[in-house]
Structure P
Amino acid sequence: MSPILLATILAIFTTMALALWRALKGPTVYDTIVAVNAFGTKTVLLIALITLFTGNHDLIDVALVYALINFIAVIAVLKLIDRHDLAAAEDLADD
């Protein structure tokens with residue numbers, strides 16, 4: 001394994017640990033959401049590095065699906081926090 005790849009993996013694990021710490025200790029719910037989103041993004045990067053290291057190119061599809069799920073989950077949680085209901089339709093007449 002090349003030293004650059006090892007340093008990259010170590011840096012990603014370090015930022016994942018920091019994001020996890022922020023998710024657990026975040027003063028507001030929005031800090032927690034941003035930290036969980038950053039953790040998901042770093043997970044996608046880690047899957048891409050594993051793909052590069054092992055040569056198994058099928059894992060790129062897994063990384064893309066995980067990125068989409070991470071994005072949709074963050075949007076859903078933000079809607080839940082804003083409206084307290086995921087199924088509520090937005091009423092534009094009240095604005």
Structure Q
Amino acid sequence: MALITDEMKTKAKVYHGNEICREKLNLLLAEIGLVTASQEIEEYGYDKGVGLVWLKHCKKAEQKVADNVVVSYDTVVSAYVEPHQIRKLRGVKAKEFLNV
């Protein structure tokens with residue numbers, strides 16, 4: 001997982017608290033053409049210059065996204081974002097279960 005340093009935070013807009021973090025994240029996701037988030041967010045940071053975005057959650061979580069797919073989120077999720085694209089995603093894992 002990418003470590004979010006104080007230097008990165010000085011170059012980014014950083015927000016704290018679930019309500020404002022969710023609002024800012026959903027605006028970003030809509031701007032780049034992706035779906036909205038569903039977890040409680042403790043911190044959100046975005047450096048538009050390089051496209052770095054990170055989220056800090058209160059705890060790890062899992063979400064069922066399809067009949068046989070579960071996505072796990074670490075307490076810190078980071079990525080570089082561009083329109084319709086996410087690169088170097090860290091802190092997210094997907095598991096696919098076979099239906100036998």
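FYI, it's all coordinate maths here, none of it is from the lab. Computed from a predicted structure; not experimentally measured. Cβ atoms are built from the backbone, for glycine too; each structure is taken alone.
Taking FRET efficiency 1/(1 + (r/R0)^6) of positions 51 and 67 (r between Cβ atoms, R0 = 30 Å, to 0.05) from the coordinates of each of P, Q, which one would give 0.35? Considering all the candidates, the number was obtained from Q. Looking across P, Q, the calculation of helix-only ellipticity at 222 nm (-39500 (n - 2.57) for each DSSP H run of 4 or more, over all residues; to 500) that yields -27500 traces back to P. Quick check: 24, 14, 13 is what I get for semi-axes √(5λ) of the Cα gyration tensor in Å, calculated from one of P, Q. Which structure matches? So the calculation was done on Q.
Where is relative contact order in percent (Cα under 8 Å, 6 or more apart) largest, in which of P, Q? Can you show the working numbers first?
Values: P: 20; Q: 23.
Top value of relative contact order in percent (Cα under 8 Å, 6 or more apart), among P, Q, belongs to structure Q.
Thinking of P, Q, which structure, once distance in nm of label points 7 Å out along Cα→Cβ at positions 19 and 83 is computed, gives back 3.3? Structure of origin is Q.
For distance in nm of label points 7 Å out along Cα→Cβ at positions 3 and 27, which of P, Q scores largest?
Details: P: 4.1; Q: 3.1.
With respect to distance in nm of label points 7 Å out along Cα→Cβ at positions 3 and 27, the highest-scoring structure among P, Q is P.
Supply the structure label, taken from P, Q, corresponding to distance in nm of label points 7 Å out along Cα→Cβ at positions 11 and 59 with the calculated value 3.5. Computing distance in nm of label points 7 Å out along Cα→Cβ at positions 11 and 59 on every structure in P, Q gives 3.5 only for Q.
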